[in-house]
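Multiple structures are listed underneath, in structure tokens.
Please treat every number below as a calculation from the coordinates, not as lab data. What you are looking at is a predicted structure, and each value in this text was computed from that prediction instead of being measured. Cβ atoms are built from the backbone, for glycine too; each structure is taken alone.
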Structure I
């Protein structure tokens, strides 16, 4: 059940979501091999040169393995002592990134701004999107969870708050498959009893200073502590930690350049599932989207479309080129292919049970700046010479 700490109070400030894909690496392996579901298995960071993994450390493991005490960064030898029958898989980052990109493309549909923090985490500013969809915050979050589960077959935990740090803490509050919503007026009540190490960025060294040297065990104690002393001991980080504890940090959700994308979308005047009408609408978005990409000096590899049904179910499809593209035809030539991958009816068909599409969108991602690409090429040439 969702843990909602806002009742029906008015929400003041930004609505920030933090999405955490649960046990992401092992979950990706279960997509590839469904027989792994429900078993104790782990993904291992290893330099193996054959099919047998003999050493390395645990990158991530299934929840069944976690119940036996296996944890990330644990040496393989220790993990095997806890579970001799542990099923081992080598890390496959190329495959995991493909799955991650699919999830991110889906999440962009539900956000105003998206900042991918890692391969399995993202911050979403949904302040405007929640009102645009006409849903409550809880409904918006549950819609995202449903989309990720149905379209990507993955579970996630979601935290919602008015700051990025609090949203991250909230997403860690219930795992797996959790949802914790903390309103601004309940933020400090929520944070007060939690351990200081729950704050993102508090590692072993900072935890030792706060707990052993300063006697600060909880976030509530951190909020009441003298700011000058925190700054003297921890520098700028001390001020930031105090701001987090008091709910005063205001770091914005900012897209990282390596995860940047451009997109266009609009709501159809008449909701439809007519493939030809939808294709016409998508085609009308191409020119403006290409101008955005070209004017900002980017080349691209990936093109994607999205269809939002009247029940707010989102369908996304995308395809990537093997090399960077810089022509408008590279977008237009693939739109029909992507639309054909969606379940729609043709112009001559009718179906009273088909769900009409209310909004369409076109997106390019996997970007690189042209000057950056040139510098990379130049560097390689010099190195070769």
Structure II
């Protein structure tokens, strides 16, 4: 492939380290395009993650921009996640040449909506149906001011998403479900499904037995806190099976709940290595979700690196991972499958079947080649 292929990639956040879903998707997109000899000019918004020299390995240039946080990022017309990234220096840098532009997240589409990227090839990568995601955050939050913010953001996003997706040359959804949603809700005819790029070339799961069940995620996100709380209250409430919850920044309510039973354990802010060690050692991953948009990084991590996985429809729908998981419809279903699987080894045959399924969907080389064809 010619080395002359160059692209601007605009990221909603600094994409390294890949320690949460959005960063995971962005970093491995960059890495895999770089491996296909695409020269990347990276632009990212920095608001706490810092300058990351690792990105220089994969990019021709890396530019960092501040977000317009606080009142400067609010607008009656634009969602905060969009308006706070309307940085004029970014537009100046994008305008220096005619390379195609990949916008990672609707968050980065401010200048696309303003028609200030006219006559440029712009590909918009969607990480979620954002208005639905923010409505789920509203439902999961118990904080009155946050509920209002999520409600307003969802209201603005619904109007904005409908408007802006018509202005990109190509839209890329991260799940089949999101693709169908954008087609039916917003009439998007220029949308295709592109699976997330991942760090694994094959299933890393260990066979045999683990000794505990695991739920992991960013525990400061209301939806994840709700899922962990639901598991303790409704699933593990009368089971003596060891249950570990691990993740970033748990709140005081979650900490209090995990102290109520001796078989509950909370691991706060594990390092990346500690988290991967936990994922590989767990016997069962319990993965309920109350939000059916996007593809969950925790699910990908569990099916590639863990043993048995129990999930609900909202976690797996549209991901292509349905047959890699045991599906439960409610708390009684989770309990029943847990009891059945807890003494059942994870076998080499299951690893082989999982590998065959996953490599049909999550082949980085094939997906990078597809993305390159769409761009050029």
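So the values come out like this:
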quantity: Origin of the value 0.45, where FRET efficiency 1/(1 + (r/R0)^6) of positions 163 and 355 (r between Cβ atoms, R0 = 35 Å, to 0.05) was derived from one of I, II; calculated: I
quantity: Read-out volume of the Cα convex hull per residue in Å³, computed value 198, structure in I, II; calculated: I
